[in-house]
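Structures are listed in the sections that come next.
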Structure I
């Protein structure tokens, strides 16, 4: 994986880091010089990612993190500060998808996806802000989706609602904390090759149909998104807050 040292001296906390996009972000951040604390509920997979980062000389610590539980968030932030002395970066990456239309979405479906995708972002942000304030500022990157920007026949209604919530929550956070040096931006990936989409993309006809709608003519990768997240997390984005970084091969430009 390509990298540089633009996060040298930074301490980052990443949710949903045990696999897929979150694991890619954790590895890239460590390669870029950050000390990375990352959490998930998939403990075995998380420990494996931790070992992989350490094997190549990166500094990383896996913690159990259920993003729907405020106590887990408190513990994760406290662990980062206790271990590395501060917190500079938060990436709210954890999320799930439910591909159902409105009528087929159950109340339990709605509550579950809202708890993980929207409440989880709120709780992580809430717990990270005091640590960032004491450090003189920081960068929060919230992973939304193109489903949080436009309607799509492929995204579940509840999923789109959560990602729209993340988009506007990001802007509100950015405005409220800008004077304290805390930046907050959202990233909006399009169709990616990740564990979340592997079942859907295994259908060759569906895969081809989706690619036809992407001007760049391919499915994105977790690394495509991770480099965008890296930019927003870094000091290179010091004048960027309340923004939306769309990484979708041009799909929503049409």
Structure II
């Protein structure tokens, strides 16, 4: 059975290869969190929490996190607080090192267009290219919740009916942060082609053992540019200094 603990273990075990890395910088921006270490940099979507509206702190040790080792920050991935978990995933991504496996300079849109042509495609998360993808698919079901929901998007209540029918499934890697990924996996057909996508995606081949066929993510090549953009409130399309890649199984 695929559990969120098993997925967290997979990511953190891969990150531990650089457990001795030192922290260089970290930023929690409005849309993205970035951690820079002596071995690399990583990012993850800054999911919001409404808990702080009622007096609690969504990131418990904000103001002193710079004193922690990156591997300690990565452990925040297990947190039930979305902003803390996002910071943990960013730290883990910074520690993963160069991806091991077949790396290509593709983006998720091109892969979904090719794999989904004439087939039933489900997307967990509304990505900007969703509208461009729709004409080539037999069916395109986009599931979204909260502020990101657009006209035509479906709520989680429709997943149980539609996800078992999908041939190709693209899942935002924020499903790792909000811990919904195992529940999504449980609804998929064994033969469905499944990819995790977005800059939050951990590029570690261990995830191929957990029901994922392809990882579409981001490698930070200019940390200074990324940190500057993130602290100024940049969205994905405004962030330079990255490579968008796909990691395939060998």
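Here, each number is a calculation from the coordinates, and none is a lab measurement. Here the structure is a predicted model, which means the values were calculated and not measured. Cβ atoms are built from the backbone, for glycine too; each structure is taken alone.
Comparing structures I, II by relative contact order in percent (Cα under 8 Å, 6 or more apart), which one has the largest value?
Ranking I, II on relative contact order in percent (Cα under 8 Å, 6 or more apart), first place is II.
Work out the source of 2.2 here, i.e. which of I, II gives that when distance in nm of label points 7 Å out along Cα→Cβ at positions 20 and 164 is computed.
I
By the measure mean count of other Cβ atoms within 10 Å over residues 132-139, tell me the structure among I, II with the highest figure.
Structure I gives the largest value of mean count of other Cβ atoms within 10 Å over residues 132-139 among I, II.
Supply the structure label, taken from I, II, corresponding to helix-only ellipticity at 222 nm (-39500 (n - 2.57) for each DSSP H run of 4 or more, over all residues; to 500) with the calculated value -13000.
That value comes from structure I.
Which of I, II yields 2.2 for distance in nm of label points 7 Å out along Cα→Cβ at positions 204 and 236, as computed?
II
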